[in-house]
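Scrolling down, you'll hit the structures one after another.
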Structure P
Amino acid sequence: MKKIGSALLCSLLLPIQVLAADLTVSAAASLTNAFKEMAPIFEKQNPGTKVLLNFAASGSLLQQIIKGAPVDVFASADQETMSQAEQAGCVKNGDQKIFASNQLVVIVPKGSKQNPTGLSDLTKTQYQKIAIGLPASVPVGRYTKLALEKKNLWGVLESKMISAQSVRQALDYVARGEVDAGFVYSTDAVILPNEVTQAFVVPVDLPILYPIAPINESPNNILANKFVAFVVSPQGREILSSHGFGRP
């Protein structure tokens, strides 16, 4: 039997090596549970692929990408942050897809004696500490500020606000009873039913929509586009729905 030449051997192995890749997905903190369920399914459908998930506030993730973090896909909790990513040259307009929607809600610790029924109730003395995501970098905080400003309550409640670096941190503050109330998404409120109670849905003028896009400089562009396609596919939407996300 003749030995296979090294050049021929390399050419035979190359297709297998090309299929193997790490795909880094930076996603808004509120997507944690849904994307953790999606990742192994996508890996199974794309043998050799390992999905690396990075969760944080959308604004923080964008700054990481702008500074050169090796990211292949970006999923934001608001359109404004994705627009900033486009302006910074990180993503293309035509590559962006809206894949989910959400609701802004106020939660209180489980067993709280008095639950607010509207934003004006938060001005009462029993609500001394209110968790809110930083509006500059956390989309849930941005939506909250807009809602409070519309009711002329931002200045009234500002002294009560406890800043959170992400929506999940705001959720944790309420769950541990460190604050009297907090602003999160409805999908976060249902994660800890034994620790928090959803008090009411906050009306917002700007729809809470989630866009996703492959990063322009991704070395795994084909795979990145496949992940985006998976998220917006019927299977992806079913997973999102099971975690409380609405359709866009």
Structure Q
Amino acid sequence: MKIKSYKKLKNNMYKIDFMEKDTSITLYDDVILKYNLLLKKEISDKEIEEMQKENNRLSCFYIALKYISFKNRSKEEIRKYLKKQKYEEKVIEDAILKLEDQHLINDQEFLKMFVHDQFSLTKNGPKKIEYKLMQLGFKEEEIKNELALISKEEWLKRLKESILKKIKTYKKESTSKIKEKILYTFLNEGYEKGDILHILESIDLPKNTEGLKKEAQKLYQKLSLKYQGQDLWYQLKGKLYTKGFTSSEIEEVIQELKNKE
């Protein structure tokens, strides 16, 4: 096919128009230079096919390059992203290999930095970090080996600090409710149940006496519209018990209410 003209486009691309049937192709300047197109006036269909394949490989590489320019990525992240862009597996693997050869990606360094950042900058526990890394294409053994570089004492210290901060946010909860919510929260954050309970046993949880009194007073006013005498106290005890307050705490606050009557 005879070349009619070249037109420079954005992103280092050129549009090449041919004489025949007003056809054209768009190629990266790297491909044009590789095949010395600027020195040719005519190219064969076979050459065009080769150029388009080379252009596709370059396109895949450049898209991967842009993808990693925003943040560090694992090979599996890049692989999944390029598959969504409809590139063939062979082209994707060539792009990833090229990124590695140019020291633009390194899964082992990524793994180290990911664990460091998760430990330093988030509240995530080891199980949650492990899950995230498995989603990013890492194997369980290599993840556990990296996580093990952080001592058990460091994990427990971090967990205790997080639990103490969380406890301060519970202003109206009973002790048992605080325990329940702490356990649920930090299991979801990826910590072991045994470690959470161990920390809870090592600290004095606040007894929310004022919160209990306010809750009891509110319920008393509501229930007294419907119940009287022993029925009232029975209903009040039941309501407070379901909110996690202990029997002794409930008996104490009910006695105070009785004394006010």
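Just so it is clear, none of the values below were taken in a lab; they were calculated from the coordinates. This structure is a prediction, so every number in the text was calculated from the model and none was measured. Cβ atoms are built from the backbone, for glycine too; each structure is taken alone.
For the set P, Q, ranking by distance in nm of label points 7 Å out along Cα→Cβ at positions 54 and 214 places Q highest. If helix-only ellipticity at 222 nm (-39500 (n - 2.57) for each DSSP H run of 4 or more, over all residues; to 500) comes out at -21000 when worked out from the coordinates, which of P, Q was used? Source structure: Q. Of structures P, Q, which gives 28 when relative contact order in percent (Cα under 8 Å, 6 or more apart) is computed from the coordinates? Computing relative contact order in percent (Cα under 8 Å, 6 or more apart) on every structure in P, Q gives 28 only for P.
So Cα extents along the principal axes in Å, computed for just one structure, reads 87, 38, 28; which one of P, Q is that? Walk me through the intermediate numbers first.
Values: P: 87, 38, 28; Q: 106, 46, 23.
It was calculated from structure P.
Consider the structures P, Q: one of them gives 5.4 for distance in nm of label points 7 Å out along Cα→Cβ at positions 38 and 134 as calculated from the coordinates. Say which. Intermediate values should be presented prior to the final figure.
On the way: P: 2.6; Q: 5.4.
Corresponding structure: Q.
Please compute Rg/Rh (Cα atoms, Kirkwood Rh), for residues 62-149 alone for structures P, Q and give me the label with the greatest value. Could you put the intermediate results ahead of the total?
On the way: P: 1.09; Q: 1.00.
Once Rg/Rh (Cα atoms, Kirkwood Rh), for residues 62-149 alone is tallied for P, Q, the winner is P.
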